[in-house]
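Colleague: In the part that follows, the structures are each spelled out as structure tokens.
Every number here is computed from the coordinates shown, using simple stated rules; none is lab data. All values reported here derive from a predicted model rather than from experimental measurement. Cβ atoms are built from the backbone, for glycine too; each structure is taken alone.
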Structure P
Amino acid sequence: MDVFFMDVIWPAEFAAAGWAVPLNRFFPASEQREFLEAPILTNTYRGRIYGVPVFVDAGMLYYRKDLLEKYAFSAPRIWPELVRQAKVIVANEKDPHLAGFSGQFKQYEGLICNMLEYVLGNGGEFWDDH
């Protein structure tokens, strides 16, 4: 058996094309329960598992604790708070290398990840389940 590493968008396509075999006998439901549900679902196609999650991508907000403390801010919890704090800090620090927010803004998968965080984090939706 060959083993390959792939992103979560590919298991269903590889399974449908017959390029991957189900792993249920090697990765039973009892072991699958040790993982978060979403990574298991992304590796499942027509009731069979075609991948074992290696890691989970998750958006994280890193911040400069020293600058937040300097301006008596707590870590931002919502986007408007992040924007307000960033504007104050950047304006007062006068450091041309300091950005209020940095993300994955190149035209690739990272951009959609950042956009999803922003849109969904502000109560937006991309589809209507009604």
Structure Q
Amino acid sequence: MKILILKTNQIQDVKDSYAVNFLIPKGLAILATKQVQKDLVNKKVQKQQQIQKRKQILSELVQKIENKTFTIKAKANSDGQLYACVGEKQIKKLLKIKEPLKIINKSEIKQLGLYKLEIKIGINKFPIKLRITN
């Protein structure tokens, strides 16, 4: 009997008694009819399209902000030491992105000045310049 395992979204061929007495009553699987198989194929196609769209959006974002200089105003003492460090949250807010980002070469910025950072968004890595002013 062909069933669709709900946890993995895979169609498996199992013994009738195992499917009828255990998998289907526990809600772990459903009977793999032709309609269920078509729906599974459609879901896979939609997921691939979403992945392609996300990759395209990320590449456009990278082209917009790559090698540009951004400025953040932060409070600092007379020596140029910041009262609060500038981290990934502030940079993410500055760039106005929703994707998770990671600063590769610096984790926290604690001084006024110009920093060259390498940022990773998704699988894309690119450099930006960040100026911290008072």
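Colleague: Of the structures P, Q, report the one carrying the highest value of distance in nm of label points 7 Å out along Cα→Cβ at positions 66 and 98.
Modeller: Going through P, Q one by one, distance in nm of label points 7 Å out along Cα→Cβ at positions 66 and 98 peaks for structure Q.
Colleague: When distance in nm of label points 7 Å out along Cα→Cβ at positions 50 and 90 is calculated for each of the structures P, Q, which structure yields the highest value?
Modeller: Top value of distance in nm of label points 7 Å out along Cα→Cβ at positions 50 and 90 goes to structure P.
Colleague: Additional query: Ranked on distance in nm of label points 7 Å out along Cα→Cβ at positions 10 and 122, which label among P, Q comes first with the largest value?
Modeller: P
Colleague: Out of P, Q, which one gives 12.1 for mean projected area of the Cα convex hull in nm² as computed from the coordinates?
Modeller: Of the options listed, only P reproduces it.
Colleague: Who wins on mean count of other Cβ atoms within 10 Å over residues 58-65 among P, Q, i.e. which is largest?
Modeller: Looking at the calculated values, the largest one is Q.
Colleague: When relative contact order in percent (Cα under 8 Å, 6 or more apart) is compared over structures P, Q, which one is greatest?
Modeller: Ranking P, Q on relative contact order in percent (Cα under 8 Å, 6 or more apart), first place is Q.
Colleague: Can you say which of P, Q returns 13.6 when mean count of other Cβ atoms within 10 Å over residues 2-9 is computed?
Modeller: Of the structures listed, the value fits Q.
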